[in-house]
Structure formats: structure tokens, C-alpha cells
Structure P
Amino acid sequence: MMQGIGASSGIAIGKSFVLPNWEWELPDQKIDVSDLAKEFDRLYEGIRTSKDEIEQIKDELAEVVGTEERNIFDAHLAILSDPVFMNEIQGIIKRQYKAAEVAVKEAIDHFVTMFDLLDDEYMKERALDIKDVGNRLLKHLLGAPEITLPSDTQPFILVAREISPSQLAHLNPKHVLGIATIAGSTTSHSAIMARALGIPLVVGLDPQLEELIETGDFVVMDGDTGRVIVAPSEEEIASFTQQQQQQAEYQNRLKSLAGVQAMTPDGKEVELGANISSLKELEVALQVGAHGVGLFRTEFLYMDRNRFPLEEEQYDVYKTVAEQLAGKPLIIRTLDIGGDKQLDYFELEEEDNPFLGYRAIRICLDRKDLFKTQLRAILRASAYGNVKVMYPLISSVEEVRAAKAVLEEVKRELEQEGKPFNPAIENGIMIELPAAVSIADFLAEEVDFFSIGTNDLVQFALAVDRMNEKISHMYQPFHPAVLRMLKSTVEAAKRHGIHVGVCGEMAGDLRALPVWLGLNVDELSMSAHAVLPVKERLLSTCRSDSEELLERLWQCRTAEETIQLLEEFKRSADDIQRTTGAGRSRC
């Protein structure tokens, strides 16, 4: 047995196919000075062809995955336009008189080696992106064919030193049982793609993997635990097959809950909404019976293009979502760019700390032309459904009032133009900054609802960048300070009679469910794939038990103590669910 890291869940059982390394060994080919122009022309043509190919991949993926996964290829396009990467290639051609493909190969090796030496997992992952893009460019310069995979008639487990997003994009998920690699991590772009495609993935396996497994070997692997077994025994095959069947039964059981009302055995109803960023994700949300959209991330309308979207373009999308929800709530978050979300066509000044800088509502209030365009589209769409508007990264009452003033200005304009909209559209804010928590009672007097963004709230409350490998272990959603912030925020909302929901990762965390039930939140909005597992657990979790647990949680002084209590509660709920079934009253 080999032990790796589970990066995409699921059991895979079948024969392996070992993917050859996508590498080229090139002679140190020199060129004459007279051939410089020709080599640059070859380079630029290779770049254009590579960009066209990446754009085609994005288009093909539009019907399969969400915006986050397609944006991976925006990063690849950015590499092909990156001046540092391009200057390195051009410099090798110009100063060392080397052929374009040799220059590209040397530039790839230079940056990959440099990033691999850094003690930073994020940079190591970006090295794979550079290799992926560089190899695509090399392929076109050399006229090399694509590496072919087995026929679609025979499903297989793919084994490779590493797998790139580009290679994943060309795989047919129906015929790839699973993937096992040496390189990679749970946060890599390839892992994100595998999860979106529903392909089990194990990374971080023995460096001798390619020697230990040959094409045609029978393999079983577990994308949850990271186990990979070559030539398994009959008992091991039977065990994995049983687990696979149990997972399938679990998924079928969840599907049957899509139309069931989300209510605890003792009568606490919770709206279970979905976070979406595209129409494709809306389809999934509707399939799982989401109560509505608790967070529509509008960034995808801005990020997947080379200019700001027009009012009509935004209006068409918002209207379509509102109509398809057929009266279910649609909370549209206004543009939230800056920090780690950049637009190629909107040059933001380089900042020492962009997460604390010019972003989100700060950009919108500064660039009212952009803000008004979006608000006009949202208001016009409000005539076709239960649309609400929400402002991100709020830190003061002044910001809320300024945003509402712009909204009122847009209402007057639309009224004068005779364009229909809902004049009573609800305003809400994201509670994701400690400052907002501290003045939640003041803010509650200004808006119709709160939505707690736990991702940023935890990050800002604890001053921990969860993408920083050195301190990511300090990112503790169940830190006592975070729980107290959640408590004071919900209590402020309840005192002022406004709706309060949660739209961060904690909303879909089963361990956190008793916290939300105990606090009496109105709504949980999460990834569409998490809606049914949360609903199943909610149907058999009593609010009264959750309130009792919460009283014990307030006494915990460390995240470890909190998690221990929550895990015990979850294990008890697991046992009850197995013996009585979801929805059986035990209160």
C-alpha cells in the first residue's frame, strides 16, 4: 500500500494508465544573427496559438465546471503575457542566439527551479502552472502532437508524476476512474479541477510511483484517505467495492431530500441557500433544492472578459437567475474585486497589503460610474423576482449610507426613464470585518439583513492568511474569539428584527451546524454540493440540544476544546442518524 494525500474524494477501482512525462530534451541549438527576427516571429506565433487554444479550453469547460475552475486558465493566459516571463525568453534568444524552443525550455526550467526552492507551497504550485503553459508553447514551437490517452471505451486510473490543469481539461470524467500523482497538493489548481469534475485524486505519493505501477496494473485508491493499493487482494477489492457502494447509496439518499423542507425535529426552520458565481452553478443549486441563492458572486461577469460588462449584459444574467429561481430569494453581492481578485483590464496600483487596501465597496464608492452601472442592472432585474442587494467589506455606517445613497440615486434615474424595478428592494451587508462586528447594532439599524462572511471574518479576526503555509494551522474557525463575534453579530441582528444568514465556508461545515441552530440564524448559504449533506444532518439535529451544547462552548478557552465538543456532538449525531434515519424526532 502507498500512502498519499486525499485531494478529491471518492473510491476508484480499475486498471492503471501511466502517463508519460510531457517533457522534451532539446539540443542547445544556436541561430545566426540574421535569423533573430524569424525566431521572434515563431515565438509570437506560438504564443498566439497557445492563447487561442487556452481560450478554446475555457469555452469547452463552460458547460462542465464553474467560474473558479475556468479562471485557472485566465492565470495561464496571464503567464503568456507576463513581462518577466517573456523578457526572460526574449533575452535568451537575443543575447545568446538560441532557437525559440530552446529559450522557452530554459526559461521554464529557470522559473520552475526558482519556485521549487522557495519554502512556500503556493509558489511551488505556481511552478506547475508555468510548466503547463511553457510546455503548451513548446508543443506548438516543435509541432509536437498531444499525448494520447487510452480509448474512452476502457475506463482507467491515471498515474502520473504530476497532472496539469490543461491535461485535466482534456480528460473525459466518465472514463477516468481516478488520478494518482507524486506532485501536487489539496489546494493546487489541478486539485480544484479534479473536485469540480468529480474525479477522485490522491497526491503526494512515493517519488518511485512510476516505477511501482505499470500501465495495466489493477489498482484501488481512496481520494478521501489518500490510500493507493497496487494488485489488491480479493478482500481489499471487496472492502473498497463495499465503500464505493455505500457512497453511491449515500448520494442517492441525499438526492431524495431535495424537495424536503429544511426543519429540525423540534420545528426550527433554516433556509438553505447556495453560493453561486455562474448560471451553471445555478443549475446545480436548483437540482439539490436550494431555498434560493444566498450569495451571487458577480465577479465572474467582470473577470471572464477584457472590458467592464455593460449594463445590459449584467441585467440579462441577473434577470435570468431571478426568473429561474421563481420567487426564491436571490442575494446579489456587488462587485468584490481587489485583494486576490484582479481584473486584467482594470489596473490597480501595487499595494503592500492589497487585502487591506483598495478593494470591494471601497472601489465601488470611489468609482461610482461602475457602481451605478451594476446597481441599475440589479434594480431592473428586481422586477422579475425576489432580488436583494448586498455590499461587501463594510467597516462603517458611513459606507452603508453612501452605498444606499447611490442606490436611491439610481432608483430616481430609472423612475424617470420609466424602467420597472422593485422600489422596496432589500439592502444587506456582509459582516466580514471585526469593525463591522463591533458596531453590528448600529449597522442593523441601516439595513434589512446581515450575511456573515466567515472566510474573511476568521482571517481578519485572527490576522492569519490561510494561504500562507507557515501559519495556515492558525486559521481556526472555531477559535473562541470567532465564536464570540458570531454570537454578538447574530444577537444584534435579532434585537433589531433583521434577517441574519451565513455565507462563508463554515455554513457548509457539519460540525458548525449546532452553532448556527443554537444561535438561531435564519439562513445558511453554501456550495450547492454541500446543501443536501447539511439538510440531512439538520433534519435529525434538535435546536434544543444545540442550545445546550452552545452553553458549553462558551466556556471553551481554546479552539481545540471547542472542536473536541463539536466532534463529540457530530459523532453522536452520526450514530443516531445511522440507527433512526434523518428527520426522526429525538428532542
Structure Q
Amino acid sequence: MESAMVTFSNLYRDHTYQYLTNEPLDILIIGGGITGAGIALDAATRGLKTGLVEMQDFAAGTSSRSTKLIHGGLRYLQQFEVAMVAEVGKERAVVYENGPHVTKPEWMLLPFYKNGNVGPFAAKIGLRMYDYLAKVKKDERRAMLSSTETLNKEPLLKKSELKGAGYYVEYKTDDARLTIEVLKKAVEYGARAINYSKVTDYLYDENNKVNGVVVEDQINGQQHQIFAKKIINAAGPWVDELREIDGSKHGKTLYLTKGVHLVFDQSTFPLKQAIYFDNHDGRMIFAIPRDGKTYVGTTDTEYEGDIAHPTMTIEDRDYLLDATNYMFPSLSVDVKDVESSWAGLRPLIFEEGKNLDEISRKDEIFISDSGLISIAGGKLTGYRKMAESVIDVIVKQLKTEVGILYSRSETKNIPISGGEVGGSKGFGRFKQQQLKTAKELDIDQADAELLIDRYGANITKLFDRYDELKNEALEAGIPPLVFAQLRYAIEEECIYKPIDFFIRRTGALFFNIDWVKQNMQPVSTYMGDVLHWKKEERTYYTRELQQMIDAATNPEE
């Protein structure tokens, strides 16, 4: 197995293209979000020769713009989607055990108000069913709280007409980091993945079956042909565009909705406890404390704009400010209190002849006449099961077509990159050991804790770089801890542009925007030197990062 350093870095971009174009792959995945990453890991661990191409950066679409929760799907009980709740609920525990650094249990408070949409009786039954269906661990089963107990948990809540609350566990995650860690593990198993590589056309054999793609390198404009026995379209909001190129976009199609989140500093919004609340218009909204911030979301509006760059409008912002002040009236937050924001798209599946309220949130697989396999819909939580079902289809096809037998999915018991710490129980011990190392290296303990949670078992690689590269950091004018993360991201996490580092690898644009502003200039300069950007690239990428900062802080008219 080649080292991840050689195969998952843009320092070796040419090598990756060489591998992908040299001889036909077993499977080529289009799309580097969580769905594509999960499919790459499932395929590679079963021994399939696997490639993945992504038009933007990995996780740049929906997979870095969600509510950042590994849901148990509690609200699906309201629609009586029992099987979905059972599967998704059980899957949460698998995702957690395989990457306990990037996914954490989070106790959630579900307050009940007089005349609210969610009442204590329905919630009690729903939460009990949820515990049973999702096989929730004993120490994470729901509790029903009185109004006094509820306010003790979260004093900021609206007090008038409060009847009590349900108290249950969800899991919070960093969606982009989860995607990257899954991809890194796929690469360890031999998959090859490259970002900024756009599929512009398909290639077909004499029987009109799809057997390859034309890829345009978004960095230098070069065209490449990649051949594979099976092509999977896992492009999220772009699934239909790729089906259209294949001439197979009919029947069920995507219906895109936009969700927006606002970020506040804890000094402005000192939320102690994650809340899932019923807004006055009947929509359910989350408010979640995280890394010294509180974020609130989400909206759910039909979207028809630029798929690559959904942005927050004034209407979106005002809706969430209004919802926040409705549930937490003592705060009186306003426009100036919003520190950052993000907007993401949900690709839901719409069937012609059906009503909008019948739109499915399940994942579905479409196989076109040409053999192109498309997967759409689904949730972050279910990524591993979705991948398993797609590769099961392919393995069956390959058995029939070429007589090759592949094993069943093994990903249930494979830790993702950084998750090699002995599961959730082992992670606590691992963390304590690494905090000692951090102390010896004179790293601030709060910083160390944050980084151990971000990188898991890979923190050792970060600490090594921190220790060894202090002089280089000094020369670059970058703080040593920032420099260690940057070097790791360049060498082992395949970044190419500053936005990859500041948004997808660190989440800083959302949760530490001042840190981005402080470091953007020296980081961009250093990246340009190491990755040999041309002069116009330097200008463009720096401007692009500034535009992202502006979009996160200023809504569209």
C-alpha cells in the first residue's frame, strides 16, 4: 500500500491523474461529498480498483453546509417512517464508534409549550419508540423534564407557557471533517481521489454502455479520459445535471431546498444546552453550542439559483433572528450580533405527478439504460449504509457480467482516518495521553483539546510537525500551530486553495472567522509557493477567500 502522503496530496496531482488514466478502474465515483467518500471506502475495502473525482473541493457542496448533526431521525416518526428511524438510529452508533474524534453525543432539549406543535404526551411516546427502534444505549435514553428542570438546563428559554421538555441524545459532527476522514481511509485502502476535476462528458462502448468519462482539470484546463467498468454519479445537487449529459434525466428528479445557519459568539448568545425547538410558524429549529459559539438553523426554502454558491439572503437571516428572539427573548439579538453564516442545499427526490409535501428524503439509486448508476437523496447519518447498498448493486452486476466475486461490506467495523483510538471508550484515554504530550510541547491545553477532537489519532502527525517546523513557521510568518495544520492539510489532506483549508479542513470560516482574517495572508502566500501557483492564481484564490468571508458575514439583498 502506498503511503497516504503520496496519494492524497495535490503535491502529487500528476501522479494521481496518471493512476486514474493508466488503465481502466473497476469503479469511478463522480462526487467527493460524504456519499462519494463513503462509496469509495466501501469499494476500496472490498478490493475494487477505485477512483473518485470532485469538481470543487471535497465536501464543498452539501457535505460542509449541513446542521452538522448525525441525526437519529426523530422527526421521521411524525411521518411514520419507522424503518428509516430504526436504520438511521442504529447507524449513528456505528458512525460514532468508527470516528469518535469527529462525532460526539450531544444531549438535546425538546421544550413543550402550551398550544405548541409538540406536546408532552406525543413526545413521550415518540421518544420511547425512538429509544426502542434506534436501540439507544441505556445511559443515553430519553428523560422527561418538568418546566423547572428544563429552565435549570437552559435558563435562556422562553418561560411563559413552558410545560417541560423531552431530553434525549443526538450526535454532533463536523460534516466536512467526517467526509475528509472517510476519504483518507479510502485512500489508505488504495482508492485514488482528486479534487478540482470536473466531468464534462461520458464515454460509451460499442453497445452504448457507459465505460468512462472526460474530466477537465479545473486548475490547468487539461482534459483527461478515465475508463472504468462502473461509473457512479454521487454528485449531490448536481446529480440531475450529470444524468442530463447521459440523456437519462426523467421520472424522478431532484428538488433543491436551501438551509441557512447563523453563528453567534457565546458572549452574545451564552447557550449552555443544545435545543430543538418549535418555531411559531411550526418549523423545527436547532440552537447548538459549539467551540465558544452558538449556531442556529435551519431554514427550508425552494432553491433555483447557482448550485455551487447558495448564499444567505436578508430574508433568511431575519427569519432566523426572529426565531432566536422568539425562543430566547432575553437575548434581543440583532443583525450586528451575527458573526458568520452558511447556506447549503438539500437534494430531495421529487416524482412527477406528486405533491411537494410528498417529496422523499430517502436515498434512491437510479440505473440508466447506459448503465450509469446515480444515487441521490439521503442523509449525512446514513452515508455508510447508502455506500453499502450501491456497492452491493455493483458487486452483483460484476458477478453476472465478468464472474468476479467480491466480499460483503466491511465498513461497519473499520475506523475512519483518525478514528483508530479503540472506539469511544478508547478515545478518552487517548485524549489524556495526547494532552500530556501537548503540555510537554508547551501547547495551550484548550488549543490541544480542540485539535485532538479535530484530528483524532492523526494528532501525533500534527504534534510532530509542530515540534519540527517551528523555524519554517517563523520564516513564513505563520504561528507554529497554524503552520502544523497547514502542512498536514497540504501533505495528507489534499488542499489546493486557501478556502479548502479555512472552510473544509478547519471549519474556521464558520466558527473562528477572526482566526481566518489573521492568518489568510501568510497562509495564502505560503500555499502559493509550495503548490507553485501562477501569478493570476494567487490573485484569484485570495480574492475568492475574501468573497467567502463577505458572503458569510453579509447577506444578499
P, Q: which one has helix-only ellipticity at 222 nm (-39500 (n - 2.57) for each DSSP H run of 4 or more, over all residues; to 500), as calculated, at -12000? Q
Test item: mean count of other Cβ atoms within 10 Å over residues 389-396 calculated as 22.6, pick one of P, Q: P
Kirkwood radius over Cα pairs in Å was computed and gave 26.2; which structure, P, Q, did it come from? P
Label whose coordinates, when relative contact order in percent (Cα under 8 Å, 6 or more apart) is calculated, return 20 (choices P, Q): Q
Given 0.05 for FRET efficiency 1/(1 + (r/R0)^6) of positions 37 and 397 (r between Cβ atoms, R0 = 35 Å, to 0.05), calculated: source structure among P, Q: P
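Any read-out appearing in this document is the output of simple, stated calculations on the displayed coordinates, not a laboratory observation. Computed from a prediction, not measured in an experiment: that's the story for all the values here. Cβ atoms are built from the backbone, for glycine too; each structure is taken alone.
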